Each structure stands twice: as structure tokens, then as C-alpha cells.
Structure 1
Amino acid sequence: MIIKAIQFRKDGFYSQPFAFGGEEGPDAFDKNVRYRGSLQNYLIDTGSEVILVDTGLPTGTPEEIPNENVPAYTGKDICGYMEAFASLGYKPEDVKKILLTHRHADHSGCLKEFPNAQIFVNEEEVAADELKGLANVYPVSFTDGAYYNFPASQKITDGVYYIKAKGHTNGNSIVIAEADGLFYMIHGDITYVDEALYANKLSVVFDDLAEARITLDRVREFIKAHPTVYLSTHTPQGYENLEAKRVMDLDHPVPTHLAEVDFSEKKQSGKYVCSVCGFVYDPAEAGGVAFEDLPDDWRCPRCKQGKEKFNPAS
């Protein structure tokens, strides 16, 4: 079995209030502490089939323009998701299965590019807007019982398991691949940065806070009991852990290297991008209403986050 990272954005950041503030609140943390951010999803090649875990941002999603006050910034384009996928030497028709960790567009954006793949989705998310119009969606009801300390799982193939992990979204899931005596945990957004895993902190993005806490507790319990390589979507620590086959030791965190961010002025298009789910607000598609003129209580139509989670687009 081979696991590869599909890398498509770099040099982003997640502020400490964003990454740590789910339970205590953002004000309990330092907004000037910014952890390194990136965007990557993962590919599992079992030798007999190719499986994707998530499918990046929609093609053409504009880059964001960060400033010193934004809590999160997904980073600069390396290339589009499909270009990053192709650079690994695969074609869309090679992919037989896609395991979706959750509905947000930075994880589901290119599903339509793989019409021959079976898309495994937690049954609680099959009605999501991001999945509308897709005929190849397979609702997962987690009928295979417990996977170690996780109560509900579905075996996908030998050594690959899809695990119910509610919290970040109501249909959130984790993928664990067993190889080389290690457990590779591809978790979507249980945490945004590894520092939050070590510190036992939840991000401010969740559908169900109580369930998010239960899931993080289970993840940490699993990591303490099994040699686990923790593969994140939103931090370069994800692919760094993969390249090093780094087993997580919760009592001995990997040293933190904070993000270096360019806040120089860049030309704005008038569009705004949700840094949580990738939704693009385009005034031209909203009756000409500028983002700044939306009411203060307006929320993202996809992930329901507030205006403060949006960044101007280039």
C-alpha cells in the first residue's frame, strides 16, 4: 500500500483563536500566533485499486488575500487539485473509490471529475448541496461495528476503514489505512493544525461541539494506544508526517514553526472566499450586493460560518 499527498496550496495560516478556541472561545487565545497552513488531500494506492480521500477545492476557486485581522487563510495556489492529482501519475479513470471526510467544498470540490468512482459518504451528508447532481454517491451506514475505540465503522477494503466521527460536521468521518505496522489517520478537520491535537483543543468550526469533543477524545485515545501517522488537510505537518512516517507522541510535540505571512496589499476582485468551506461570494451572482454591505449577521450559505471567516479574493 502506498499513500501520497495531493498538494495544491501552500503558505497559509490558522490563527490560535481559530484553531484552539472552540470550547474556551477565541478571546482566550493570541490572535498574533499563526500556525502554518496549507491544503492537501490524500491518495491510497492499495496495489489493486486507487482510492482518494477527499477531492480538493473546486477548479477555479480564487486565492484569498489575507490581512492581519483574518483568523484563517488557506494559502497560495501551487496548482489546481486536478493538476496536483495528475502530477502523481494517475488519471481520473484510475480512481475506483472516493472516501469523503465531510461535505465542505475544500474536501469535495472536484468530485464531479471522477464519474467512474464510487463516492462513499456518511449517510447523514448525502443531501448536502456539495453532492447534488452526483449519481455515483454511496451512502455509508457504518454496519461493520467498532474499529478499536471508535464505535461505528465500515471496512472499505483490506486495511482501509471508514469511521464515523461526528462533530466538525454532522456527517464527519475519518479514514484509517493500515500499512507497514502503522495506522495512517486521514482525518479531514478534526484539528486544523497539529498543535491543536497536542494541546487537546477544538477549532471554532463545528456543527456539534459536544460530539466534536467526543471525537477528539477518541482520536487522542487511539493515538496513545496505536502507532499513528496523523495526516491533516490544512497544515504542512500532514505531508511532513507522511514523508517521515512520523508516529504521533502526544507527550512530546513536534516543535512549532510559526507561519511567515505576507500582508502586502494586493488587488481585490470584489469576490470573497469562505476560509472554512471555500464558498465564493460573488456580488455579480447576488444582485450586485457588495460583501461589505451584507448584514452583520449574514452567514455562509454552505457552512453557516459568519462574515469574519471570509477573506477578499484576488
Structure 2
Amino acid sequence: MRTMDWLRDQNPTSRAQARAGQAYLNWLRLRRNPLAMAGLLITVILLLVALLAPWLAPHDPIAQDLSQRLLPPLSPGYPMGTDEFGRDILSRILFGSRITLYIVLLVVLTAPVAGLFIGTVAGYFGGWVDAVLMRITDIFLAFPKLILALALVAVLGPGMVNAVLAIALTSWPPYARVARAETLTVRNSDYIAAVKLQGAGGGRVIWGHIMPMCLPSVIIRVTLDMAGVILTAAGLGFLGLGVQPPLPEWGAMISSGRKYLFEQWWVATMPGLAIFIVSLGFNLLGDGLRDVLDPRSAGK
């Protein structure tokens, strides 16, 4: 009870208490949204599956057994059936969640950071700095993300690292646009003027005051874009330009199973369902976070 009283205190005595109280209120708002909670549940399950894959998988995801090839779902020892090489599809999906989460995390740690920096710098300084940075952003936005990622991977070569690099290079422009728009709304605020009067330079103003104001919008965008990152990675894998066999990447699994789609449908359908469920979970969670973190929806 003391902890709840501390979190709900209307007169916080420290910055940490104020932030903890605000986070608690945001959690209460998020908890009232059943779709957002469903998305959070899917995301948590993905994290647990990726973490516990070596213990959850009933078989080696790479080991081949041609005597067990193309077994249907619910076969003894193979709940989701086997592929054309006799590999357990369930085990490959469980280990494939690790690859998917690895790609998503690397993109999240690179593209939003670069976009946030470029957008805040462009919005704060304006003038020719804004014009140059935004024209570069427009060049990247002029190309469809998947097409540009395909071009970059074709130049860099197939592989997981190159796929992550290509996705990150094509994902930062929307974050730059969001950060620039937020910066334009706050750069002339009274508290920014007060910070400048105290002698703060441009770097300190951007890093310490403008970027934190842009973070909620960027976080919302990140959560909503995770499904797109997963689909782009799966698309690269499907075309043979992403993660290379025999690693169990979901897009590559769909590609290898497409020739069996009409008779042994489970080979391609199971990883396709995994992509669908995870993408849906991130979208539902992103919608819920938008309702919680967007100041314009605070009174709704």
C-alpha cells in the first residue's frame, strides 16, 4: 500500500517519483485497453520463446531426417509436422523467433536513433541545415522500403548483418520526419528560451530538452514499425537475400515450402502464421501505446 500511495502522490517530492507516478498512470491506461494488452501478451510470449527456444524446441532445428520428411501436423513427436528435409517445423519456428527478434532489436537500436538525431538537428537549426537534411530524407522516402532494401542487399551481398544494415538504412527517414515535426513545435517554447538564457548551447538544448520531448512520438512509431521490419526481413529471406539456410528464418521457411503449398500446406503456412501473429501483436501494442503516450489523446 505504501508503494501505491507513493506512486499516486499528487505532490511528488523528486523527479524520480514524478516519473514513476507518470509511468504507473500510463500503465493503468494501457491496462484498460484489451487489444493493447493482447498485443503486449504476444510480445512477451515472443520474448520468452526466443529466450527459452533451446529448452522448448523438441528437436534440433537444423538436423535433417529424410525418413521423416513432410509429415503432417500432429504427427507423433512433430506437432507442426516436418519440412522437405525432415526437420521439425515447430523447432525451426521457435529458433526462428530468435532471428526475428535479433533483427528487430538491431534495427530499433539504429534507425530510430539516427532518425531522432537528424530530425531534431534539422528542426532546431532550420535554414540550410534543415533543407539539406530533409532533402536527403526525401530521397530515401522516394523509394519503396522493400525495393531500396533489395537494392542495398544486392550491393552488399546476402546475409543477416547486411539485411539488418539495409533495413536500418531504409527505416530512419520516417523517424526523422516525426522528430523534426515535434522539434518545430517546441523549439520556440518558453522553457527552451529559458534554457538558452542560462547559457546552454545547441547541443545541450537538443540532447537534454528537445530529444526527450520527441521520444514518446518516436516510441509509438517504433512499435508500429516493428511489424514492417519483420515483414521486410521476411521478404528478404523469402527472396534468398536475407538470412541464409540452414538457419531457420521465417521468410526463408515460407520460400522453401511454397512448392509444397497445395499438398503439404503446413510447410509454408506455419511460419506464415508466426509472422502474422507477431506482426499483429506489435500493431496492437503500438496502437495502445499511441493512445497512452500521445498528449492529444490524454483527455479522451
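Can you rank 1, 2 by distance in nm of label points 7 Å out along Cα→Cβ at positions 30 and 110 and just name the one with the largest value? Walk me through the intermediate numbers first.
Details: 1: 3.7; 2: 2.6.
Largest calculated value belongs to 1.
Between structures 1, 2, the calculation of Rg/Rh (Cα atoms, Kirkwood Rh) yields its largest number for 2.
When relative contact order in percent (Cα under 8 Å, 6 or more apart) is calculated, the result is 20; to which of the structures 1, 2 does this value belong? Don't skip to the answer; put the middle values down first.
Working: 1: 20; 2: 23.
Considering all the candidates, the number was obtained from 1.
Given -4000 as the derived value for helix-only ellipticity at 222 nm (-39500 (n - 2.57) for each DSSP H run of 4 or more, over all residues; to 500), which of the supplied structures 1, 2 does it correspond to? Label of the originating structure: 1.
Just so you know, all these numbers are worked out from the coordinates, no wet-lab data involved. Since the structure is predicted, the reported quantities are computational estimates derived from the model, not experimental observations. Cβ atoms are built from the backbone, for glycine too; each structure is taken alone.
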